[in-house]
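Peer 1: Dropping the structures in below, format is structure tokens.
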Structure I
Amino acid sequence: MEIKETLQEKQKRELELEKTLERADKKYTASNIMVLEGLEAVRKRPSMYIGSTSSTGLHHLVWEIVDNAVDEALAGYCTQIEVTINADNTITVIDDGRGIPTDIVTKTGKSALETVFTILHAGGKFGEGGGYKVSGGLHGVGASVVNALSEWMEVNVYRDGFEHHIRFENGGKCAQPTALVGPTDKNGTKVTFKPDPTIFTETTEFNYETIRDRLKQMAFLNRGVKIIISDKRVTPELGETFFFEGGIIEYVRFLNKNKVPSFDEVIYCEGREDGIFVEVAMQYNEGFSPNGYSFCNNIHTHEGGTHEEGFRLAITRVMNNYA
């Protein structure tokens with residue numbers, strides 16, 4: 001008897017579900033279509049843009065702003081990048097590059113500075129006619145994504161002898177439009193932002209070691225660029241400066257520092273073809289397991305790729321010729 005009643009209840013629930021679905025279908029009209037404009041889509045689905053809203057996603061905000069500064073270095077206009085974890089756990093990134101343009105973009109009717117930080121896929125990194133030949137990060141959406149996921153953000157631009165300032169609040173809304181601050185003898189961009197705790201509910205605390213290690217790697221990959229990190233949350237203040245004129249040659253030595261190299265000299269070569277620049281550095285040691293690190297536009301391609309496969313194939317062929 002109990003089994004029979006259970007089956008009847010199940011059939012009843014299934015019937016009610018079918019009726020509910022039928023009612024939902026009938027109500028499905030154009031009014032059910034949701035359109036997310038501007039940066040709303042980023043705040044609605046942040047993981048689509050930064051991977052997650054955990055500590056990993058939090059630090060991704062730093063990488064995006066730093067990547068913009070490194071892109072200036074790749075273009076040949078930036079020699080120093082400073083990253084500061086402020087006492088209030090905000091982040092400030094300063095570079096001595098060209099500075100983001102502040103004139104009006106015809107298509108948006110806004111300053112280029114405001115456009116870059118408020119409109120997805122707006123920037124100078126889209127191939128022919130852009131301001132960059134190569135770039136890392138999210139390819140034109142990094143700055144605006146960081147703005148969208150911040151409680152507030154302030155940007156100061158030093159360009160053409162003048163300083164301009166703009167401020168955003170509440171997920172990217174322009175609170176203070178681009179304004180002239182005054183004359184300056186500096187060049188570059190200064191970005192300060194505070195992650196939104198309603199987005200990053202797990203943590204909004206930046207990890208000094210995580211940022212330090214990434215910046216050190218970036219300094220290895222971009223020879224001649226000085227990268228400075230400081231943490232003002234502690235006393236005495238933490239800070240380090242990274243500057244490697246040898247670039248990836250010094251990186252290989254660093255990776256091999258706890259191993260016994262088979263020979264002292266690091267093998268290095270570089271070349272350029274069809275607008276693509278390639279650097280390779282390697283050094284054998286007495287270990288048995290090979291460790292390879294490949295990068296494309298400063299992004300670690302930890303899953304490899306055709307560039308890494310091509311290198312390994314070339315090495316194998318050369319070795320076989322001498323075997």
Structure II
Amino acid sequence: MGDRISTISGFAQQEELFVGTLTVKEYLMIQAKLRINGSTESREAKVTEVLHQLKLWKCRDSRIGVIGEKKGISGGEARRLTFACEMLSNPSLLFADEPTTGLDSFMAENVIQILRGIAKTGRTIICTIHQPSSQLYQMFHRVIYLANGQTAFQGTPPESISFFERCGHRVPDEYNPSEWIIYKLAIQPGLESQSLTRIEHIIEEYERSEHRKKVVQCLEDPGSEKSRPEPMHKANVFTQLWALLTRCALDVWRAPQLTVAKIVQKVLFGLFIGLLYLRTEYTPSGIHNINGALFFLVGEYIYSTSYAIMMFLNNEFSLVAREYHDGLYNLWV
């Protein structure tokens with residue numbers, strides 16, 4: 001695959017990073033400008049399609065908010081918004097890093113159900129997940145268990161239960177199948193040698209199983225590339241720059257407290273310096289006073305700019321760094 005993997009795939013990370021002052025639709029429209037090259041009408045159509053597909057239409061005009069600071073959309077909606085951003089570029093392959101972490105059982109089931117709906121459109125969804133419930137476990141089409149850097153099993157959830165039963169590790173009726181299998185594939189403290197022997201036996205059984213043969217057969221016949229969704233082309237540099245300026249302007253407009261504080265600070269500082277050096281004469285001593293005023297002015301601008309950079313690093317740098325590494329725009333933009 002090489003570099004082509006980035007053009008056909010999307011990666012929905014576990015941590016949600018958004019601009020909390022924007023609404024869901026506004027944020028997606030800006031993401032569409034960064035990710036899609038086309039007319040405004042085509043971007044709006046794609047955003048509308050994704051809003052319906054991810055069941056975000058009802059909250060499209062709601063502010064995203066910031067967890068612990070500003071009330072906004074729910075955790076499940078925020079997780080779906082993460083998927084929506086990646087779906088704008090029409091990826092054939094979507095990676096989801098622990099999509100159910102931090103969600104209650106209802107929200108987790110809702111998120112997985114939506115991912116199943118996306119998979120029905122011809123896309124491959126790959127998730128990492130820890131301790132899924134029994135009901136959630138059965139919703140996955142296929143599961144892969146890894147142990148010691150090797151594949152211990154790959155197949156459907158019901159097949160995993162029967163496979164481990166054939167290996168001598170029957171899942172008790174009162175146990176969650178996924179938790180029981182993970183327990184059997186874990187190295188238990190104080191029983192390292194027995195655990196390694198058990199894991200090696202399971203891996204050897206899988207290597208000889210029909211499940212392994214099916215995987216090898218699928219790798220030898222990957223299918224036609226024409227059946228994969230066509231990826232979108234990224235927008236040009238000027239469109240990306242305009243999108244970032246729009247996002248910044250909306251964020252500043254809807255958070256006026258900081259802007260008002262800066263204006264008041266500049267006015268008060270200007271009045272202070274102006275009154276302090278009022279009617280300074282152009283004499284040798286007066287010139288020294290003017291130099292002092294210039295020093296205060298330069299120092300104030302330097303410190304205020306430094307504080308602004310510190311605020312940016314604290315609030316927005318993580319989002320910008322993620323978008324840059326995702327290839328949404330160049331560094332100079």
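Each reported figure results from applying straightforward, stated rules to the coordinates on display, with no laboratory input. Owing to the predicted nature of the structure, the values given are computational and were not obtained by experimental measurement. Cβ atoms are built from the backbone, for glycine too; each structure is taken alone.
Peer 1: Out of I, II, which structure matches -18000 when helix-only ellipticity at 222 nm (-39500 (n - 2.57) for each DSSP H run of 4 or more, over all residues; to 500) is calculated? If you can, show how the numbers build up before the last one.
Peer 2: Working: I: -10500; II: -18000.
Among I, II, the structure yielding -18000 for helix-only ellipticity at 222 nm (-39500 (n - 2.57) for each DSSP H run of 4 or more, over all residues; to 500) is II.
Peer 1: Between structures I, II, where is FRET efficiency 1/(1 + (r/R0)^6) of positions 40 and 240 (r between Cβ atoms, R0 = 41 Å, to 0.05) highest? Present the calculation step by step, with values, prior to reporting the outcome.
Peer 2: Numbers: I: 0.60; II: 1.00.
Going through I, II one by one, FRET efficiency 1/(1 + (r/R0)^6) of positions 40 and 240 (r between Cβ atoms, R0 = 41 Å, to 0.05) is largest in II.
Peer 1: Which structure, out of I, II, was mean count of other Cβ atoms within 10 Å over residues 168-175 calculated from, if the result is 17.1? Present the calculation step by step, with values, prior to reporting the outcome.
Peer 2: Numbers: I: 17.1; II: 11.4.
Clearly, the read-out refers to I.
Peer 1: So, one more: For the read-out log10 I(q)/I(0) by the Debye sum over Cα atoms at q = 0.10, 0.14 Å⁻¹, a value of -0.70, -1.14 was computed from one structure; give its label from I, II.
Peer 2: On the way: I: -0.70, -1.14; II: -0.76, -1.16.
Clearly, the read-out refers to I.
Peer 1: Which of the displayed structures (I, II) returns the greatest value of relative contact order in percent (Cα under 8 Å, 6 or more apart) on calculation?
Peer 2: Details: I: 15; II: 19.
Sorting by relative contact order in percent (Cα under 8 Å, 6 or more apart) in descending order puts II first.
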